[in-house]
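So, here's a batch of structures to check.
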Structure I
Amino acid sequence: MARVAVIGAGTMGHALALVFALGGHRVRLTDSNEATLARAQGLMETALATLVAGGEAPADWTSAHLSQAVTRHPTLEETVDGAELIVEAIIETPEAKKALYEQLDALAPAEAIFASNTSHLDIFPLIPKGRQRKAMIAHWYTPPYLVDLVDVIPGPGCEPGVVEGVSDLLRAMGKQPIGLKKFVPGYVANRIQAAIGLEVQHLLDEGVATAPEIDAAIIHGLALRLPILGFYAKADFTGLALMQAVAANRSYTPPPVRGGSPALDKLVAEGRTGVLAGAGYYDWPGDPAKLFEARDKRLIALKQAMRQIGTMAGLERDL
């Protein structure tokens, strides 16, 4: 059991606190915004209830159990007292993170590991020099209590064994840490997702297909194979000679990186900003909490099915 401090109780922070608690660790959670910290308990309870109902959390985990496993604290000093692992999940601005790490340098135990959940920032220049030997990135994907991927990257001055120890802790919680050799903004999954995003926005802006039609192509074509094969295993099944020929004869040029999308800009200007607003590319009537619950239930069902189905990537080791 590790003593874990989670800094930031927003979209990712409260969910990470739940993950570590379910993994058997003692968690302290804080946020500079009192309302955000107050809201965290209800959000964790809702997510926990969905996990219990879906068989992804022990049936005896109640709200009372959760309140004991995750305690909320108003001050940073109280939160990091005695912490072995400090998970930073605050706003994605260099100024805020630098200020936080300066505070942590003064308050945190000397041997505490700093693990940032940053998505795109090179966090290491923002961390005081004396803390570099225990500084790393552990980047999660939402919702982290269902998505198992965690990107783990050591800082340039990180001691050998720090990332390996945190990776072992993550695996023990059923997560899938992926070690990167160096920091790159967006890591692997987000960079691939960004490339897909450029293409789908281009298709929509050019009037090639509607948003539901593009989603259908992804769901019923691309996505059906990806969970089983990934990209490189799929390439092996397709045949590399064919892929080589397609690449050599390609007449299509991918869309360039642009500053925006007319279709996206129009939706945002109209206030159609997504599920929480009741509309985005689709209309989303009803309680957003119910919509997120419906998403989570489907992710649970898919995750459980994938455990039974297995993947082809790495299958050669079992043959």
Structure II
Amino acid sequence: MQLFDLHCDSIVNFRKENEDFLCKDTQFSLSDLKQFKRICQTMAVFIPDTIRGEAALRYFQEHKEYLDLLLRKQSQLASKATSAAEIEAITDTGKCAVLLAVESGAALAGRLENVDYLYECGVRMMTLVWNGENELGSGHDTDHGLTEFGRRAIRRMEKTGMLVDVSHLNDRGFDEVCEVAKKPFIATHSNVRAVCPHKRNLTDVQFQEIVRRKGLVGVNLFRNFLSEDHKDDLDSMYRHVDHMLELGGKDVIACGSDFDGAEIDEKLDSPAKFAASGDYLLTKGIPEQIINKMFYENALDFFYKNI
């Protein structure tokens, strides 16, 4: 069993509840660690739209420090990684490799030099916006595009080596990222609109643009992004995977659970359950090679090439 997950919000929940990696009340937990051959989990510090400026930067720092505390406290379970080589070295020992990310560029506090600061803190990917607007641009609840600061931030991220994450961007913002970005970018936790027409999901054209740029798209388990009727979320996940493959996504498809940031069906609401869903995909005709690529190999290969 393997899992390389590009997005969860669990560190915010851990800090709020004074919990750790073995928490029994969160979707993400390492209580099933021994079931995994390899597991890499991205921990995103989610910045709410209500927090801006220096308060947003402090919010990031507080959660980063709490994550560092847990990594020291439970070093037998997990270690922080900042490169593909480190991911492999950590997972070779049976531990979980933890990647640090930021959800919402509000964490920059409107200062370009903070891209470098976040990178020095270990951040290797940043979701530009959340649902509303921040200093960089607009999320899917709004209709504006990137700001000039957002364009400069993308250029600085690419220069520094931090991945641009377009999940949550509205369509105009996505198009403008395509104008600015010179390197591959990713959608860490996004599905496809052709299967579920939520505007948070990607259009076929957007998905194919990420394919063309050799990026990554992580399948999101949030019920509202999987289907409108919620009849069978496991089958809905398969339909997103199948459509992504129809669009040429065999080297792009990955995992972006959104653990502890979303309502997730009980059949999928833990790392072990998510990884085990590969068996279901196999019964639906998805080749084992593709399943291995989706659940681990594509993300690792991408990190080797782009970090």
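When mean projected area of the Cα convex hull in nm² is computed for each of I, II, which one produces 19.1? Answer by label: I. Looking at structures I, II, which one was relative contact order in percent (Cα under 8 Å, 6 or more apart) calculated from, given that it came out as 19? The structure behind it is II.
Among candidates I, II, the computation of mean count of other Cβ atoms within 10 Å over residues 1-8 that gave 25.5 used structure II. When mean count of other Cβ atoms within 10 Å over residues 97-104 is computed for each of I, II, which one produces 25.8? So the calculation was done on II. A value of 1.12 for Cα Rg over 2.2 N^0.38 Å, for residues 217-264 alone, calculated from one of I, II, originates in structure II. Comparing FRET efficiency 1/(1 + (r/R0)^6) of positions 25 and 249 (r between Cβ atoms, R0 = 35 Å, to 0.05) across structures I, II, the highest figure is found for II.
Readers should treat all values here as calculations from the given coordinates under stated rules, not as data from a laboratory. It should be emphasised that the depicted structure is a prediction, and the values quoted were computed from it without experimental measurement. Cβ atoms are built from the backbone, for glycine too; each structure is taken alone.
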